[in-house]
Structure P
Amino acid sequence: MSYAALPTLRTPRLSLRPLTHTDADDIVAGVGNFDVSKWLGVVPYPYDREDALDYIDKVEAAGAPVWGIHDAGGLIGIVSTTHELGYWLARRVWRKGYGFEAAHAALAHWFEDPGREDILSGHFFGIERSRAVLLALGFEDVAERTRYAKSLSQEVTSYEMRLSRQEFQKRQRFVVLTDRLRLRPFREENAAFIVDLAQPEVTRMLFSLKPGIDLDGARAFLAARVWVGVPGFALAVERDGQTVGYVATGSSEGVELYYALHPDHWGQGLMTEAVQAFLPELFVRFPIRRILADRFEDNPASARVLEKCGFEVTGRTMGRSMARLEPAPCITYALTREKLRARP
């Protein structure tokens, strides 16, 4: 494949585009920061515009699978699947989950070719954020070795990791079973359930579901929450084959938790059961430090769910619901990975 034919890849928050010479200044601004380049084996320091232009020319000549990572503000990093998965992000966008999101998209493209099996990656000793990303993607440790780091002008300890097609594909499926429930990705036919769910007593406790939503609106609601392997999705909660609610995430520094249950099934502990099964999956599948949640102050049922699942109050704010005329007081919560592990 020529470099010009390399496709643009899109995720919920990012676009991955083939590099051009117009990206040179942004590349220098990002990887020219020593906080970034010190973790990269082949990048020199200092790094200037000529280095960036030379790199772009080499990538283009080789037709290499290398993409510039763009958010709404422009190029913020690079991800590649040449002989192994590699990526870097500008210092200013760390801790947003962009590394996982970009790497996931590049790996999905890699495995589209049925002839491809394992892919390698790795990280230097001490870079725990990259290790967390690779583990969440499904990479496993292979070996420990030394590797020359250009920016440091010395040999450093490096950990080699490998991801198999089987493991990557396994992580694209998302079905969770409990004693009474089944959690699975929403399908288009669930639009009728969303219409039925959007009752006043439900929507006034939610932040993003419009009361009285019609089928077209429900389909749009579901389309914005499709499971594609990264945060920002919803799973239907089923009991005996009937959809009774949903659990969902947004994406931020952590991952926000959202959920809703049809009134016909209130008071049976179903949402607590669903959330308790959902939370460990989020920590396994994504390189996150904490999960965030909030609830309206006049929603004590949601408080009970969050407290039973180990969430702790972090503060108060004002929140908007599409079913309320004015902002209303909210209580914010968080659950850390360590807190979940410590629970009996």
Structure Q
Amino acid sequence: MENLNNLTDEQLVESLNKKFTELKNEIKKVIVGQDKVIEQIIISILARGHCLLVGVPGLAKTLMVKTLSELFQLNFNRIQFTPDLMPSDITGTEIFEESETGGKKFKFVKGPIFSNMILADEINRTPPKTQSALLEAMQEHKVTAAGVTYNLQEPFFVLATQNPIEQEGTYPLPEAQLDRFMFNIWLDYPDFFDEIAMIKMTTGVYTPNVIKIFTGEELLKYQELVRKVPVSDEVIEFTVKKVSLTRPSNPLAPKYIKDYISWGAGPRASQYLILAAKTKAVLDGRFTPGKDDVIIASEPVLRHRLIPNFNAEADNIKVLEIIEKLFKEGI
């Protein structure tokens, strides 16, 4: 592993671009296809965001995250959310034990959230109280138990999954909690030839041997680099203008927004669009993002932040159609 402390910011951009190419090549040893999904997850990691991954079972979500944790040399935990899961099952609990002097004391036993990468499987299967425990930790990167605050390991990243086809006995995340996720990523079925390659790979004796690309310390350095990337006022104004036009209360909002959207995106959407654009630029080896980078990020950033109304449902208008139309206008 190279020493990043001696590199200039320009050299760091070149280094990250090279490592990103190596990372994609290593992932292909394990995951067939899903290139767009993998890139979006990596962008969110580098931007210090979290992802909500929506897809039917059996599309290698767990394998994808576990493979990334190995390539980044990060600790990985998978939490299976169930209706009887308690907040302490995630954050940890205090136990009463004997001390070395013979007395008794409370000891905090850390839960699975004390890891670098967390796969929160089927987050909508658990009650709001337990969801809130995870979402608070995502926001603060801290856990408080019995009045004592514990810092989570850095880097810290949560990938939560939802099954879109089975909603019985679920607790949908409120919009305010959905807003904490940087990206909402839709994981679709593989295409025909990718599925053939996948079946050949996974039903034989093939055992992939992936080469570790990053260390946790290097990842923190690249996350810091993303924050340093300069963005022109023109790109920022373009981003804020587009996000503000998603709000029906905005007098300048187009008619289709007023007709089909109940609530638009807040300022956090603008922040995440800029961070995603910065990250996309440095992954491509560029030193500043353009409007195209913002447009590429618009779908995963805004998909869960625009709330369609009954008119949209009646007219079969999808949120993605509205996002695409909005960002194509006036470019």
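Values quoted throughout were computed directly from the atomic coordinates according to the rules given, and no laboratory measurement underlies them. The shown structure was predicted, so the numbers you read here are calculated from the model rather than taken from an experiment. Cβ atoms are built from the backbone, for glycine too; each structure is taken alone.
Of note:
- Origin of the value -0.62, where log10 I(q)/I(0) by the Debye sum over Cα atoms at q = 0.11 Å⁻¹, for residues 104-239 alone was derived from one of P, Q: P
- Given 22 for relative contact order in percent (Cα under 8 Å, 6 or more apart), calculated: source structure among P, Q: Q
- Computing Cα extents along the principal axes in Å, for residues 232-319 alone across structures P, Q gives 35, 31, 21 for structure P.
- Which entry (P, Q) yields the derived value 60 for percent of Cα pairs over 19 Å apart, for residues 136-191 alone: P
- Structures compared: P, Q; top value of mean count of other Cβ atoms within 10 Å over residues 152-159, i.e. the largest, recorded for Q.
- Among P, Q, structure where mean count of other Cβ atoms within 10 Å over residues 40-47 as derived comes to 23.8: Q
- Ranking P, Q by distance in nm of label points 7 Å out along Cα→Cβ at positions 16 and 296, the structure that comes out highest: P
- Which of P, Q yields -13500 [helix-only ellipticity at 222 nm (-39500 (n - 2.57) for each DSSP H run of 4 or more, over all residues; to 500), calculated]: Q
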